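Visitor: Next up: the structures, one after another.
What follows is calculated from the coordinates using simple rules that are stated; it is not laboratory data. If you're wondering where the values come from, they're calculated on a predicted model, not measured in any experiment. Cβ atoms are built from the backbone, for glycine too; each structure is taken alone.
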Structure I
Amino acid sequence: MELTAEDCGAALVIRVNAARIDAAVAIRFKERMRELAEGRAPRVVLDMSAVEFLDSSGLGAVVAVLKLLAPAQRLELAGLTPAVARVFRLTRMDTVFTLHPEVPADLRLRPAV
């Protein structure tokens, strides 16, 4: 599971660089998220804009990361594609997570000058 992390001041932005979070990668996803986020910024924003498919195992993995990080860190989700957003709506997980249409502007990479 390819994830990249970028420190943005008081937040850590982690990007999922995969089209799927499913049963085949759920365990690796959880482990990699723990490695990247543990002991870092209190706010973790997971950029899921590349994720086109999320099954119940993938959803369970995202929820497990939420529980793993709390209470010292909070997990927010950004850039949900329509199919992934539908999974969150149908399971009412959209009421559990803070969702952003995209990575908040103050956390986006700024081009080098």
Structure II
Amino acid sequence: MKIHETVKDGVTIIKLGGKLISGPELVELKTAFQNTVNQDRHRKVLLDLGDVSWMDSSGLGVIVSGHTTIRRAGGEMKILNATKKIHELFIITKLITVFETFHSEAEALASFRDKA
């Protein structure tokens, strides 16, 4: 799994690539979420899943845990570019009601500004 972070318009964009499955890489993702919360000015997170080929229950668990951590710190996390497989996984697990999802980075970034 690859993790790449950028900040755009005050939103931390965490772009993931590869397989989001159990292993040491998930600790890196969990750390990325925690680091975002620790930076007071960047509690808005856009998780880009466009290059994620597969996710297992452990990967899903880390995303849910990250979402909870960010929410408790007064922030919010949204999902960008969920593949068809991952979108179906969100539907099956009913997490589609928890995560706001987008297919356009511009729309996702605008949604954070709309709530400011």
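Visitor: The value -9500 for helix-only ellipticity at 222 nm (-39500 (n - 2.57) for each DSSP H run of 4 or more, over all residues; to 500) was derived from one model only; which of I, II is it? Don't jump to the answer; show the numbers that get you there.
Guide: Working: I: -9500; II: -13500.
Answer by label: I.
Visitor: Comparing I, II, where is FRET efficiency 1/(1 + (r/R0)^6) of positions 5 and 93 (r between Cβ atoms, R0 = 25 Å, to 0.05) highest?
Guide: Values: I: 0.65; II: 0.45.
With respect to FRET efficiency 1/(1 + (r/R0)^6) of positions 5 and 93 (r between Cβ atoms, R0 = 25 Å, to 0.05), the highest-scoring structure among I, II is I.
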